[in-house]
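In what follows, structures are represented as structure tokens.
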Structure P
Amino acid sequence: MAKIKVTKVKSAINRTQNQKRILESLGLRKMGQTVEHEDTPNILGMVNKVQHLVSVETV
């Protein structure tokens, strides 16, 4: 499996509770924070739900 880097680029203020929980479950708390994940279908689904708040690149 390949890895992806997910970086939080926008704030979660005024977002739905579901989107805030998805960011927390991805491990993103602060602006500019980057985490690495395997590109499993469940991770890609979470990233797709908050794609307007994060930046994604393959490693």
Structure Q
Amino acid sequence: MIGRFIKRLACDQAGGTAIEYGLIAALVVIAMIAAFTEVANTTTAMWGSVNTKVVHASGGR
């Protein structure tokens, strides 16, 4: 009984496509998180630079 179940499970390919789509979606999400993190770092650095220039332009107060 268990042998037939394992044999039938090994031959079943119905869930393969869903797993592939899930892996692709996971990779896309990981790439998006990496891109958003880099954009956040760049934006933070830009505003830090603007702040420094404003402070220097206003006499350093």
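Here are the numbers:
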{"quantity": "Which entry (P, Q) yields the derived value 16.4 for Kirkwood radius over Cα pairs in Å", "calculated": "Q"}
{"quantity": "Among P, Q, structure where helix-only ellipticity at 222 nm (-39500 (n - 2.57) for each DSSP H run of 4 or more, over all residues; to 500) as derived comes to -30500", "calculated": "Q"}
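We did not get these values from a lab; they are worked out from the coordinates using the rules stated. These numbers were taken from a predicted model, which means no experiment stands behind them.
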